[in-house]
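Once you scroll down, you'll see the structures, which are given as structure tokens.
Throughout, read-outs are computed from the coordinates displayed, never taken from laboratory work. The shown structure was predicted, so the numbers you read here are calculated from the model rather than taken from an experiment. Cβ atoms are built from the backbone, for glycine too; each structure is taken alone.
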Structure I
Amino acid sequence: MVDKTTTRARNPRGEGARLRDDIVAAAVDLLDETGDEGAVTLRAVARRVGIAAPSIYRHFPDQPSIMMAVVRQAFAELEAELLAALAGAGDDPRTRLFTLGEAYLEFAQRHPGRYRTMFGGLWMPDLAATTVTEADLASLGDASMKLLVDALDACVQAGIATSDDLTADGVALWIGLHGLAHQRAVTVAYPWPADIAERIITALAHLRP
């Protein structure tokens, strides 16, 4: 195993934000390399950055707060990829909805450890024992969900979807995509139908034939 411990030069005054970014980047690297949330400890992150563990506390009061930063960054990356996919999808509402779903699934496939951590797992803290709040957790993924609901709304406005509750059907559509992403990750040898994603999106978005 390669030892990636580094000795880090002290940041100049006023560059504390750089250290914070380095801490988050180190946590992401550990998660991607191991696929194990348990590997993202304060000691392991400090070793990767090249600082003493107590230095982390100036930016993150506990390990769950580091994981919250990692998850927020992952959701920001997901949103950016969804927006990029939509930018090249044209104006047809049906095509845009399918493109959004495929981009979501591709993100999950490329970043399995990160994706799993985004939606729970071992890092989820006891709220009574951390600075992470219920509001922090509840707001995760809001931007990506809005993109999904807006795409569904465009289909309704175009008369090609019959949803009468965009929020509920948006959640149902996300659950369908999330379930497929999860099952693809854990049952890699299953012979998935080539159009399984299209079938899920068509059914849960109430798209007309």
Structure II
Amino acid sequence: MSAALPPFPKPPVPTDEPVLLELTSAEDEPCLRADAARNRARLLEAAARLVEEHGAAGVTMEAVAAAAQVGKGTVFRRFGDRTGLLMALLDHSEKQLQGSFLSGPPPLGPGAPPVERLAAFGCAVLRRSVDTLELQLAAEPDPSRRFSNAPRRVLAGHVTLLLRQAVPDADSELLAHTLLGYLDPVLVHHLTEQCGMPLERLEAGWLDLVARVTRTEPVR
């Protein structure tokens, strides 16, 4: 008999308490000494310059080390691998997005009905994806980590919470993953870059999808 597989990690149970999650966990990012924090900032500044000058494809561990004038081992110790480095670059925009839907003004933040918040959430994610698309594609985690990484879990938890409020009789956890599939950066890239669809069409499609799922009139 084959050994039982370990249980798949479950996303955190969403609550009404806003909790700001970072792309890297506390285990990955222990409290840094002042000099280590400065070195990390220096490496991220060098990586950001490479993205601006050469696109995300130009961001390699070797290139960042050379731009920051440090050894390649320093970059690997700080970020682990190229995906970790790119995820750190995305951290700022991720924090802004999370702050907006967890504690910002309505309709994206608390205070609006759940359907309105869900509609605003998807539009905000689509706009962010278009603005940082190349970097998000380059930082796409491997399949084993795609659905268990911190940013995906917090997005899924937020959408699940809103669905539980808006459609109490639905399997909100599974439905949340279905809705997030519409917002996947790979799909956004295909639709905008390869199919030539404008962002406005994607936003309208999201509003229509939310209305159909929640059995309400589309948010205008």
Structure III
Amino acid sequence: MTNTTGTADTDRWPHVRETITVVVLSLTAILTAWSGFEASKWGGAMSIAFSQASSARIEASRDAAEASAAKQIDLSAFTLYVQAVAQHDTALEKFAEERFPDRFKPAFEEWLAAKPLKNPAAPKTPFELDSYVPPGQKEAAAADARADALFQTALRNNQRGDNYTILTVLFALVLFFAAFSGRFAAVRAQWAMLGGALVLLTVGIVFLASFPKHV
């Protein structure tokens, strides 16, 4: 009776170990596939964000060029006005002032109100005033800020994809330990390998649960 029980106990543990191994291998295979899927999705999100950042940079460059061209026109008209004032040529002064673009007039009037010829503290030119905003300047700044944000998003997505890629490597180690646990003759070595696989699997699951998902 005692021998029969002992034999039953002895036969039961290999079966338990094999069952645990099958569960570990099956679960790890699923988690590896999921990690690879997430790595691919985050890699795609990174590419999209980088592309959007590049488009925003191009947009910012285009808007900045527009603002620069407008400023050159305003600067030419203002230079003509300054020359007329310096030469006391009222006709030329009026001619230049009448041709100021509407976008330039608010800053010019604010500059005149500061009495630049008498007030040393007055701005040297209207271009120094906050009221002077050439077309495209605000748009360029907004596009630049958007490009910066998208670039940072792309970097974060890249890191998230890398995290999932590293996780697939971790799960590969789990598969290795679990698959080779039954190749050893010593029972302790078999349980040690399987225990290592379980520890690594647990660590991988914890990391997987903490990582953001892209589905």
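Computed quantities for the displayed model
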{"item": "Top of I, II, III by mean count of other Cβ atoms within 10 Å over residues 97-104, largest first", "result": "I"}
{"item": "Test item: semi-axes √(5λ) of the Cα gyration tensor in Å calculated as 37, 18, 16, pick one of I, II, III", "result": "I"}
